[in-house]
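Each structure below is given as structure tokens.
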Structure 1
Amino acid sequence: NGDRVTVRASSVARLGGEGGPQGTFTVGVEQSVLRQASSVTMQIPGPAGQKYYSAVDGMAESWNHNTGLLSQVSTSWDDAIFLTGGLRVERNDAFSGRNRYPLLPMVGLAVVRDVGGAEVKWRAAYGKGIRPPQTPARSASSGYTNNVSYAAIGGGSGLNVALPALDPEVQSGYEGGVELYVGKTLSLQLTRFDQRVSGLIQNVSVAIDTLVRNGRTERRVRYQLQNVGEITNTGWELQGTATHGPFSLNGAVSSVDSRVRTLARGYLGDLRPGDRMLAVPARTVSATATWFGGAWFASLGATRAMDWVNYDRLSLANWYLTQNPNPGREPTGARLRSYWREYNGETHLRVTGSRDLSRGVSLLMVGENLLGGQLGEPDNVTIRPGRTVTAGLRAAF
């Protein structure tokens, strides 16, 4: 758990006037303080004759300060050309070395034209972002399972080794696309994106440890946050909306290729150059049909994610239950590759209907997961809620 306090201040100046370029200039400053507290398992030598370390639960607290300065300029010309550029400078306790004071630029350009009764927009953008290596979510997931981690007492040895310093995650990339609008009848948006992530952080299982807790021996997987290396994400996104009278149809399709390009020095996990990133679907599709009829409303939607690689959680659970002594099957490091498998997802159907009864009061019915599929997303042990239908009254005041 943790607490964050943030203070922001900004000022905006409006530039230009009618008949020429118009724009805004924004400057701002931000200061935040984050306190994180997480449970840890400290290891101390056991009494004479005890083979393993003893486990003692405790709490660890850390503080992080972040200061950010930003400036941004936005301008437009004749409601046809739009340009935005900005720069953010940060100083974060979690950053070190060449990332101590990161510069985070962004720039975007859009051009709008009327073509044969339709409006066409071309757009392109570039940006860069950075994320500290330690976040509340990562602090909760690092170390042992059940939100515990390693900590040394009195400079202990053995399992109490120093953890490697983490680099922050840095993401940069561009996107470009075109949009088409035909009145209120049809709209299409096509986007191409190319992103590069360096320093991506993964919770890596590095060893199986045996400890003594309250007189009982237990084996647990030791996890460690590590930088994976460089990842690239490239792909396409297509969205569209068509409307005719009381009917409308919305659809979206995306294709993503997320792969490991290089590994960081000291990485001990299961990923290798050329591998697909785990749990990232290669394709997703969705569609929603909607009908408005006076006081009535109805919609039917379908979504599906397809083709991704993730862990065989059933096999992993079996190992945890049986504690298979075969060292070749221990779920640590590169051995985890033997627990990979492919998934293809299922189609999810959702229906919604409503009827306005009076001003501010309506009857509502929602049906979720109409096909009833409960397994296979995002892995083979997660059980999703089954077919569910709810009905009730909604009042707005």
Structure 2
Amino acid sequence: MDVRNDDGYVLKKEGNCIFGKKVMVINDLINLRQSLHQHPELSGQEHATAARISEYFKHLNNCQVDPNIGGHGVVITFDSRKDGLHLAFRCELDALPIHEVNEISYRSRANGISHKCGHDGHMAIITGLGMWLNDNLPPTGKVSLIYQPAEEIGIGARAMLEDPNWIIEPDEVYALHNLPGYPMHQILYFPGQITPTVLSMAIRLKGITSHASEPQKGNNPTIAISKIALEVDKLNNINKSDPTYRLITPVHMYIGTKDYGISPGSGEIHFTMRTHDQLNMDILVSDITDIIELKCQNHGLDHSITYSDFFPSVENNNTCLEKLNRACTTLNYSIFKLDQPLPFGEDFGFIARKYKGILFGLGSGVETPPLHHETYDFPDKLIETGINIFKSIITSSLKK
């Protein structure tokens, strides 16, 4: 016997999926999510994941599939061929270099790699939205679905936007991220800037090796690295309500090797930095650089600095936020304004800088382990909630 949801769509298991009819296949999407969870791929290596998504949509009748954008990115477009808004909805393809410890039937089969940020669930939501769009082509305008690679390292969105094969120009772009620690299904928003500007830097110091019994004949960078760490820590201002908020986290330190006869002549220290905006990030980088140059000069060390994992802040658009609020009212979903912006970086910021857009949160349970935790797993019950929010935004925006 079929089970129907409040919208009258049938919930069916995979294998009974009928793409050409009005069917919302929640169980099929759960199976997809769990299969994606079993076969995770790291940032920039999402070939099989992207191929799986493309294959899903090649069987549908009412969409255009554009693969290999910005690497392994995929864009699916449903076009009414009538004037109207062009809406886009974005999700992420990549997993994390974290070993799966959960004893679940769909446990990751990739050693040391797993979906610990919920991107498998985000993909299932967007795929479910696409299945609905195939049976409910918008009467006006267009809808594009963006499957973005390499979000975790901050290069995927920019790579897609800069690719000559990026041919869509949406009027509005929407994205969600599941948020553990909040009630299941609750919609979470913050007006204006919802994520920080994030940048990582690697400092490499070069001295001179020597025998461990005669360290004075070399130049060991250990003391300089320690002083850099201590001085940089003093630059922190973790008050998020302060416009000059800055958080510097040491994420990696390396000095020498496990060879007890050698006093090392090289070392590294890496930081991830967070500020409210690019101006304050530039000031922070300058402040840290001054510390590095002074300590290296005092200790007679050469140094080099490289930067990576840049995430511009996401600035939420008021029009898109109003549509999100209306969707929650229509669906009778709980919506909650966050007390402060989210702490993590999101390269959706590249998209939000070019187009009107919004990133919002979807509560994934008060007791759910935090993102990037080894025991985290995306709650499948969120899939339908995410689809319904996006459906409501589409139906209210694209009318006859």
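Rule-based calculations on the coordinates, nothing more; no lab input. Note that the structure is a prediction, hence the values are computed from the model and not measured. Cβ atoms are built from the backbone, for glycine too; each structure is taken alone.
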A value of 80, 43, 43 was derived for Cα extents along the principal axes in Å; which structure in 1, 2 was it taken from?
2
Supply the structure label, taken from 1, 2, corresponding to relative contact order in percent (Cα under 8 Å, 6 or more apart) with the calculated value 22.
2
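Have a look at 1, 2 and say which one yields 26.8 for mean count of other Cβ atoms within 10 Å over residues 121-128, as calculated.
It traces back to 2.
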At a computed 10.6 (mean count of other Cβ atoms within 10 Å over residues 113-120), which of 1, 2:
1
Say we calculate distance in nm of label points 7 Å out along Cα→Cβ at positions 33 and 353 for every structure; which of 1, 2 gives the highest result?
1
Could you tell me which structure in 1, 2 was used to calculate helix-only ellipticity at 222 nm (-39500 (n - 2.57) for each DSSP H run of 4 or more, over all residues; to 500) as -9500?
2
